[in-house]
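Chemist: Pasting the structures here.
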Structure I
Amino acid sequence: MHISRTQFYGASTLDGFLSTNDDRIDWLLQFGDVTSSYAGFIAQVGAMAMGASTYEWLIRNHVRPHSPERQPWPYAQPTWVFTHRTLPRIQGANIRFVEGDVRPVHAAMLQRAAGKNIWIVGGGDLVGQFWDLGLLDDLIVQITPVTIGAGKPLLPRTIDSPPLQLVSVQQYGPFAELRYEVQKSL
């Protein structure tokens, strides 16, 4: 039986940022659809966690509920959105709004994932919270060949001992995908 892994999967600039400080990712979108490992990755995901900024970005840029170009929520997996604010709900989406300690939410996500993996979407401080509690297993990062000089960092934590273990490197068009396994402290 497959053992669930809690994974960050996403893109970062070469200088380590997920987005600009105002949550723009134009630097990534300029590449359009690039062949990647996403199809294989998402097929193994049974539950998702994301922060409010990622959720709001998806509503503004994908779902667009008040637009003629409205799109459905892009994920079938149950999604936990971590927020301290009241956010709009998306009709037909399997979304739970939560706040506080990630441990009980992670336990619920593992149960719902039923042996599949948990995807931490977006990154930043939410990934850091899972890291802080020893719940993060993998970082899968597509390094984009651009720098933006400042923005929201990939993982605002110090991880140096034990260091991450590089598992694989794969090229997808202009991107280098780095897969790291989190080494658990003894």
Structure II
Amino acid sequence: MSQKLVITALGEDRPGIVNELSNTLLTHQLNIEDSRMSILGGEFAILLLVTGSEQAINHFIDTKQEAESALNMMLTVKTTETKAPSQTLIPYDVEVLSIDYPGIVHKLASFFSSRQINIVDLETDRYAAPHTGTPMFSLYMTIGIPAETSISGLREEFFNMCDELNLDAKISATD
């Protein structure tokens, strides 16, 4: 029977790091089912969901320190299982653009959290505006809205908050 393991890995970015990590997992008879990876500063960060037999998962956990040394990465592992949703959630995409200032992510997360809306995926970026060099902030997230939530009411509250915070925003049903 197949088991699931979540692995986070962090190490100094270098060419071949994904090759080395994926080879290590393959050697341990683990299959990558889902992953997110990025270079943040000079560090490579990856979040993986892998599957394998109970024996393969346990062996990888037991030899994690050897893998860390060989890969020159910090690894965190946690067994998991697929969770059945407790309610019907409707996926929506949220996009935000603004001049960068501290607290934007927190204010958005607080808005959705207070309405029992789950943030499923989140990506942010900071960059210099063309011509002026002004620090800009962009955010893209996917949220899960409970089916009983009034979408029109949520949109109105969301756009009112964004107007107060001087955020350009868009919320739309996921394609």
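Chemist: Name the one structure among I, II that Cα extents along the principal axes in Å, for residues 23-118 alone of 37, 33, 25 was derived from.
Modeler: I
Chemist: Then there's this: Determine which structure produced the value 13.9, 40 for Rg and Dmax of the Cα atoms in Å, for residues 95-166 alone, calculated from the coordinates; the candidates are I, II. Before the final figure, lay out the partial values.
Modeler: Details: I: 13.9, 40; II: 13.4, 45.
Comparing all candidates, it corresponds to I.
Chemist: A value of 16.1, 54 was computed for Rg and Dmax of the Cα atoms in Å; which of I, II is the source structure?
Modeler: Working: I: 16.1, 54; II: 19.9, 57.
Source structure for this number: I.
Chemist: For which of the structures I, II does the calculation of relative contact order in percent (Cα under 8 Å, 6 or more apart) return 35?
Modeler: Working: I: 35; II: 23.
Structure I accounts for this read-out.
Chemist: Please state which of the structures I, II yields 1.4 when distance in nm of label points 7 Å out along Cα→Cβ at positions 111 and 135 is computed from it. List each step's numbers first, then the result.
Modeler: Details: I: 1.4; II: 2.1.
Computed on structure I.
Chemist: Could you tell me which structure in I, II was used to calculate helix-only ellipticity at 222 nm (-39500 (n - 2.57) for each DSSP H run of 4 or more, over all residues; to 500) as -5000?
Modeler: For helix-only ellipticity at 222 nm (-39500 (n - 2.57) for each DSSP H run of 4 or more, over all residues; to 500), the value -5000 is produced by structure I.
Chemist: Assuming 2.8 is distance in nm of label points 7 Å out along Cα→Cβ at positions 47 and 63 as calculated from a single structure, say which of I, II it is. Spell out each step's value before the answer.
Modeler: Details: I: 2.0; II: 2.8.
The structure behind it is II.
Chemist: Assuming 0.45 is FRET efficiency 1/(1 + (r/R0)^6) of positions 39 and 103 (r between Cβ atoms, R0 = 30 Å, to 0.05) as calculated from a single structure, say which of I, II it is. Please report the intermediate quantities before stating the final value.
Modeler: Details: I: 0.45; II: 0.75.
Only structure I yields this read-out.
Chemist: Now a separate question. A value of 17.0 was computed for mean count of other Cβ atoms within 10 Å over residues 15-22; which of I, II is the source structure?
Modeler: On the way: I: 17.0; II: 13.6.
The read-out comes from structure I.
Only the coordinates and a few stated rules stand behind these numbers; no lab work does. On a predicted model such as this, the values are computed, not experimentally measured, just so you know. Cβ atoms are built from the backbone, for glycine too; each structure is taken alone.
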